[in-house]
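Read-outs: derived from the displayed coordinates by stated rules, not from any lab. All of these numbers come straight from a predicted model, not from anything done at the bench. Cβ atoms are built from the backbone, for glycine too; each structure is taken alone.
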Structure P
Amino acid sequence: MNTYNRYPVTIVSGKGCYVWDDQNNKYLDFTSGIATCNLGHAPDGVKQALVKQLDEIWHCSNLFHIPNQNTLGKLLVEHSCFDKVFFCNSGAEANEAAIKLARKYAYDHQKSKDIITFTQSFHGRTMATLTATGQTKIQTGFSPLIPGFSYLSFNDFTALNQIKELKPAAVLLEIVQGEGGVIPANPVWLKELAKICKTEHILLIVDEIQTGIGRTGKLFAYEHYGIEPDIMTLAKGLGSGFPIGAMLAKKEVAARFQPGSHGSTFGGNPLATAAGIATMNQIIQTDILSSAKEQMDQLKEKLLELKMRHTVIKEVRGLGFLLGVEIDGEANKIVQLAIEEKLLVLTAGPHVVRILPPLTVTSDDMKLFIERFDKVLEKME
């Protein structure tokens, strides 16, 4: 169906930071499949795990124990502040699970079922998650929306008083708003929000679909802020491109789900969890995050240098390898010009270019990116 505005490139293969099209043109890929291929394209360790699993079993259903689920669940719990994991197939499904869990928790505690989200957020395209998304353009044409959602301004301190007054069942937010323009949460604001949620017994849900699995320089972005959410959602980078989602929760919240409360036919199947285990192990058993942190600092510094030379750049912002360059002009024009330079970047709204290299990017890759992006910016002036 005609659901995507595609660029005139047909990608047929990829390795590391690079992809090739059907004309054998080589592109430097600073999109990472929209923050999904955090270890680069076709990482060897993940490939080996999938090939091994293909010789064993692909699917058996969640009516039976799946060893890979237990292994990946333990890895996620041991390296986060959560106690339990529900596996699904995508970010939207993970957020659906979080919304259902929050509503069930509120029902069992005879509380308000309302959920607060924020303007310019993005949480998915199913009916509940597009309702949770605070962007009219995502919701237009799909009324009636799911009742029980309200929206406040992101990073707005006056919104905190409204949360106290409304006393919702939960607050759902992105640590860095991705689709909304690459806007990180203000640290003071988020800490105060977390404090209010704890005091008022409001569940705090963090959507880390795009920020999780090392994208921001830590395994999970909430770690930058010194907070402990009640629920977290993951997808994208968890499987290095193989479809998988996960919803994590503290044990007292997770206990609201009982057999029959929720489920998924394919969620956490042996292949998806094999990819997840290999991805997690490569990140937590190596120094990839510390090495990437140096590159993250370097990339932001180089982009700020470009800002000094090109008036078309209004602002550089973001966290780790989730960066936004606000442009005085159309961001989509930048993307199209970049393709001509054999460079792939994304938009994050009409005036923001989103830059998402893999954690495995090298100094040479970074140098090539700056050279090509510089040429693109010159064409905009």
Structure Q
Amino acid sequence: MASVAEARRLVVKIGSALLVGPEGLRTDWLRGLAEDVAEAKARGSDVILVSSGSIALGRRVLGLPAGALALEQSQAAASVGQIRLARAYEEALAPHGIKAGQVLVTLEDTEDRRRYLNSRATMETLLSLGVVPIVNENDTVATDEIRFGDNDRLAAQVAVTIGADVLVLLSDVDGLYTANPKEDPTARRFDFVDRITSEIEAMAGDAVSGVSKGGMKTKLMAGKTATAGGCAMAITEGSVLRPLRALSEGAPSTWFAAHGDPQAARKRWIAAMKPRGEIVVDAGAAQALSEGKSLLPAGVTTVKGRFERGDPVAIQGPEGGILGKGLVRYTSEEARAIAGRRSGDIAGILGYPGRAALIHRDDMVL
């Protein structure tokens, strides 16, 4: 079974009801979470936090009434609350020498390949610099038609995007039950779920918190996304002051098994795409690719077809055979302009400093 202590890359989702109480921000709880994050990073884990709470914080500042808000009110509350939420995480992590970075996304960012690659590259860079990204849905611009609507599914998408191996949903419930435990005292919690079946989904109830939006249904939807992407997932009650440590020490929870590993799942996704064009490479580049390296512009001899940044393209060897597929980091026009040139020449050719690799090895399957 997966564990928090052994996670290579850990995504933690924090629900609004845990972060914001009747008196406002729960600073003691947040300091405890920051200690857990510091311990995880000391073990060598990358940590990404997907945090609710901006609307809950903002509505208190603006004096908005309890209950459902109009879209414009929610967006205004998010605008005010996002500042306070980011500052709270910054202040909680700073004593541990950890920097925080804010990443705001919408559903469209994950559905559009170009935006997807941009957000993935940003988070990868933040992690490489030792930063803890604080991810939230950009509620100031998202509408009902282009939003996740809950951070459970957003957290799962983030986990798949950055290749996490463990996702923890800190919630107001300590796992998946056969029925709603607040309504049925005979309900039984599952310790482990190998696969989310239709029978498992039928056991999910609706959200019970007056602050959070996600219920068990959204958590199971998140679980299907995460586990299919090679990421194990845990649901646990998170109100204790050190929730990740408690989970590591055996706190009540439900673990969902990952199916494969994150990198293999990503490779299968790329392999299933239909190429929009072809990149022909020379013998040197073909050899470099076989050694697990990225494709640089210098090794490209010909660019075929029309494609946009983030589109899948076929990689063709010098003898005409297809070597593999990858997600290209430049448009077809840009790729033609820099083909055969050194990465250091890209800025002079295109007028801006682009990425060194035409296709990064993480975005490629051979």
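For which of the structures P, Q does the calculation of mean count of other Cβ atoms within 10 Å over residues 121-128 return 20.9?
The structure behind it is P.
Work out which structure the value 3.3 belongs to, where distance in nm of label points 7 Å out along Cα→Cβ at positions 97 and 265 was derived from one of P, Q. Write out the running numbers ahead of the final one.
Working: P: 1.8; Q: 3.3.
Computing distance in nm of label points 7 Å out along Cα→Cβ at positions 97 and 265 on every structure in P, Q gives 3.3 only for Q.
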Structure with the greatest value (metric distance in nm of label points 7 Å out along Cα→Cβ at positions 137 and 169, set P, Q): P
For the read-out relative contact order in percent (Cα under 8 Å, 6 or more apart), a value of 24 was computed from one structure; give its label from P, Q. P
Of the structures P, Q, report the one carrying the highest value of mean count of other Cβ atoms within 10 Å over residues 25-32. P
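In terms of distance in nm of label points 7 Å out along Cα→Cβ at positions 105 and 313, which of structures P, Q is highest? Could you put the intermediate results ahead of the total?
Working: P: 4.0; Q: 2.5.
When distance in nm of label points 7 Å out along Cα→Cβ at positions 105 and 313 is calculated for P, Q, structure P comes out on top.
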